[in-house]
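Peer 1: So, here's a batch of structures to check.
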Structure P
């Protein structure tokens, strides 16, 4: 099957289970934000992080983002089909894994971070990509919050996941800056 189907030429696209919606639909927009976040995390992974443990963790997060997109791309009328097809929703355990990693990264700092961080100020490419990914995660979080405003029966874990992820990305960026300033790597 060709990727070029021309089915989207009329301004519509498919959610999961072939439910047609306008390309401006909030679920499509949120999935686009999450997809963009996943691409930005790919840039982080190939930018030689000074903390090598971040690479493996981010690879896992990227896989979790596919779970998140699947859940967001499912219309409420198709939730039962989603579950019967063997797909799983975002879980509290996925959110806790992000919080645990954030605690690990934050515990490496003797002082609390105060004030604003200027992306790119340290000239560390990985840190700048992490900050880019963080801003995209926040946009995706706002998009998911908008969906939840319209459908309060939805699982709230995707919103919590994106909130924890954006916090973690901020911490990882600050960690990269600190490691660059010290001229060292963790491992």
Structure Q
């Protein structure tokens, strides 16, 4: 840890949080029948794959997994860039029949989730959508969006940055708080 960075979750903390989230998902939905997992690019996709893996291990049932790019659904995409980096959206199941567990790494303003909801609705109308996040930033919400499942609730200053490092892209699992 350098430059005032503070670790708020270790790799083991992340594993435990995901295992707890999975148990809550199974309990709340009375099992995993007609459950599908959809991760928001980029960090949410990696976490969604892990959540699916834990569900398959615990329940012995394979469930649909999708990925969602929300770049063109954001209400601020033109402010960020004239040419947004569009990633792959892959939802190859009929969403109408499913409860969708939407997965992202950090919930902050709520704008990413709003965009993801719009994107999912372009595929149809799911039975329901539930939100699972690794980090729920309590301050800074701009829209009335709350997670159903959160690994860690963070109450810090709005301008501090949360950096979620995941093995799949960063070589290690760790969540850092970086003061601004």
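Peer 1: Where does the value -9000 come from, among P, Q, when helix-only ellipticity at 222 nm (-39500 (n - 2.57) for each DSSP H run of 4 or more, over all residues; to 500) is the thing being computed?
Peer 2: Details: P: -21000; Q: -9000.
Matching structure: Q.
Peer 1: When distance in nm of label points 7 Å out along Cα→Cβ at positions 108 and 140 is calculated for each of the structures P, Q, which structure yields the highest value?
Peer 2: Once distance in nm of label points 7 Å out along Cα→Cβ at positions 108 and 140 is tallied for P, Q, the winner is P.
Peer 1: Tell me which of P, Q gives 47, 39, 30 when you compute Cα extents along the principal axes in Å. Spell out each step's value before the answer.
Peer 2: Working: P: 52, 33, 29; Q: 47, 39, 30.
Structure of origin is Q.
Peer 1: Right, something else. Computing log10 I(q)/I(0) by the Debye sum over Cα atoms at q = 0.29 Å⁻¹, for residues 124-171 alone gives -0.98 for which of P, Q? Spell out each step's value before the answer.
Peer 2: Working: P: -0.98; Q: -1.14.
Computed on structure P.
Peer 1: Work out the source of 2.1 here, i.e. which of P, Q gives that when distance in nm of label points 7 Å out along Cα→Cβ at positions 12 and 156 is computed. Present the calculation step by step, with values, prior to reporting the outcome.
Peer 2: On the way: P: 3.5; Q: 2.1.
Label of the originating structure: Q.
Peer 1: By the measure FRET efficiency 1/(1 + (r/R0)^6) of positions 68 and 116 (r between Cβ atoms, R0 = 30 Å, to 0.05), tell me the structure among P, Q with the highest figure.
Peer 2: Comparing P, Q by FRET efficiency 1/(1 + (r/R0)^6) of positions 68 and 116 (r between Cβ atoms, R0 = 30 Å, to 0.05), the maximum is at Q.
Peer 1: Work out distance in nm of label points 7 Å out along Cα→Cβ at positions 60 and 164 for each of structures P, Q, then name the structure with the largest result.
Peer 2: Comparing P, Q by distance in nm of label points 7 Å out along Cα→Cβ at positions 60 and 164, the maximum is at Q.
Peer 1: A follow-up question, please. If relative contact order in percent (Cα under 8 Å, 6 or more apart) is computed to be 31, which of P, Q is the source?
Peer 2: Clearly, the read-out refers to P.
Bear in mind that the values in this text are calculations on the coordinates, not laboratory data. These numbers were taken from a predicted model, which means no experiment stands behind them. Cβ atoms are built from the backbone, for glycine too; each structure is taken alone.
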